[in-house]
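Below are structures written as structure tokens.
Read-outs throughout are calculated quantities, based only on the coordinates presented, and are distinct from any laboratory measurement. Predicted model only: the values in this text are computed from it and were never measured. Cβ atoms are built from the backbone, for glycine too; each structure is taken alone.
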Structure P
Amino acid sequence: MSTDWQPTASKAMLAARAAVNAQIRSFFAARGVLEVDTPLLCHASGTDPNLHPVTAGYQSHPQAHPQTLYLQTSPEFAMKRLLAAGSGAIFQLCKAFRNGESGSRHNPEFTMLEWYRPGFTLTQLMDEVEALVKSVLPPGSAVQRLSYRQLFQQALAIDPHTLPLVQLQALTLQRVPVSPTVLGSRAACLDLLYGHVIEPTLQAPVFIYHYPAAQAALARVVNDELGQPVALRFELVMQGMELANGYDELVDAAEQARRFAADQQARQQQQLPAIAIDQRLLAALQAGMPACAGVALGVDRLLMLQTGAIHIDDVLAFPLERA
């Protein structure tokens, strides 16, 4: 008799998840941050070429022509519309969906915690992320903070912002078993070196900040102390695993539109399907979104860290294979 009807998470793990969700809600309630709920099914999605949304065909009646909608890769765009409408500080615990994501730390459907803090700097948001994580996890080592430059200098003795591309390509080929054809850009080389060489060594918790401007995504870009353009964003890495990704949020509608267009061009070059641009987000930014910092945190991974689980399936009731 088949047993694949059974959950992959134990009863104790289900209880641990419920407790973590309660801790998260209590954490934000104590800080006056409002819990919100936004649609999972959207007319538009993130255009980042590295994200691949799951689509759904919606019919208003059985004979209607299907309309392509997207299961959210993140609640970011809808939450930013709430911020522009005057919501104040907000958080959300929700499901997110991404195609092409499977493995010991990935399930195509996963639980995300996302929150936004109007008036916060990136440093203040890092402080709050650290406080939340420490409230959930057992006591551990202090969380280090390193700039992207410092990280690469310590690990590979290079400045990732200024090393000539030819030297960066040679170093990448030396350290990562890939074809030279994938090393056409600085960003591609840095991503490979980080993912294959550096990140697995980051066992103690560390915030990495001031990413290259090319990796800004939806973060603001400024010049650092050496005059180098950097993205005002951070990642929290623990046990070689990205746990949270935070931005000093872009609020300029024209710059956001430019980045959407650049993403669409990159998707076309990579022969990826075009993604509907979220015109409502652009309208919200045009109306005026407050300066703020925001972060997304993987709740399934947080639960893995809390319980010592090795595989994400151990913390999910029903991963994709049993859904």
Structure Q
Amino acid sequence: MLPRRLALSALLAAPALRHAAAQGDARDYPNRPIRVILPYAAGGQADTIARVMQPRMSEALGQPVVIENRTGAGGSIGAGLVAASAPDGYTLLFDAAAFLIVPLAVRSLPFDYETAFAPVGVVAEQPYVLAVTPRMGVSDLAGFLAAARASGQPLAYGTPGIGSIGHLAGALLATRAGVQFEHVSYRGGADVSRDMAAGTLSMGILSYNSLAPILQTGQAKALAVTSGIRRGDRSIPTIAESGFPGFDVTSWTGVFARAGTPPAILRRLADACNHATGDAAVRERMAAIGSEATEAQPEAFAARVAAEREVVKGIVREAGIVFQ
């Protein structure tokens, strides 16, 4: 047995040693490639942003940044990989605002979204866009809603998935406008656009990036954006200014690490994100897909996630969304 005085000294020193070890890890970080999990399909908004940022993040960190698309279950499969990883900053989650909705939509998750992740920062903000096909014969949101009411039948709208920002925005608009919508869930925004172009779907609420090809060819028309202020293409009015004051369902793209990751590593990752989004070419590419680059701040992002989680719960209650 250790002498009593020596045992007490060892006990008192343990926290300091753990702190020193954590600081040592942070100082050495990173010394190997960093894995970024994208819980969405390739080609979507978050995927495009991540790949635009990837070279500049690698440059700032001095290590390769490797992106993996792990889709399914509303994004919870990819998120689960990060939740099960070590809190060392080598496995990151590159997610969208649907991060706040998935816990309400997917049952029996093996991890807790509220406690499993450490926010690194928001890297971009973007509205979702409500668009319709020419066969609707409308030119603005008021005309579209009048047509929806006159039809007497629920109007199908496509989104990138159950619990997506598009799903939330559509359900909230239907409630506030007194119309009936039927949500149709797809694996990604590109699939929604494809069916709109084919004429099998009249309405979609998804990212500008996913809609851009059919907007440019005239196969769809953008009626409104879901954010509280005009973002991306400033020629597209907001739902709020189209007769629904206070309507604001804004999507963001953000980076998360595993909960317990040392603050110094979170800061290092945020700095790498800001190095990327500060690049003029990166910002220009983001703007082209309807996103605005932002500054990553771990503490501010943590506060935002906590506040918006409660807002999302309120919208789900107001819109009467029932997840199956």
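One of P, Q was used to compute distance in nm of label points 7 Å out along Cα→Cβ at positions 81 and 97, and the answer was 2.6. Which one was it?
Q
Comparing FRET efficiency 1/(1 + (r/R0)^6) of positions 177 and 273 (r between Cβ atoms, R0 = 30 Å, to 0.05) across structures P, Q, which is largest?
P
Quick check: -10500 is what I get for helix-only ellipticity at 222 nm (-39500 (n - 2.57) for each DSSP H run of 4 or more, over all residues; to 500), calculated from one of P, Q. Which structure matches?
P
Which structure, out of P, Q, was P(r) over Cα pairs in 5 Å bins from 0, in percent, for residues 113-224 alone calculated from, if the result is 2, 12, 22, 24, 18, 10, 4, 4, 3, 0?
It was calculated from structure Q.
Given structures P, Q, which gives the highest value for Cα Rg over 2.2 N^0.38 Å?
Going through P, Q one by one, Cα Rg over 2.2 N^0.38 Å is largest in Q.
A value of 0.75 was derived for FRET efficiency 1/(1 + (r/R0)^6) of positions 49 and 121 (r between Cβ atoms, R0 = 35 Å, to 0.05); which structure in P, Q was it taken from?
P
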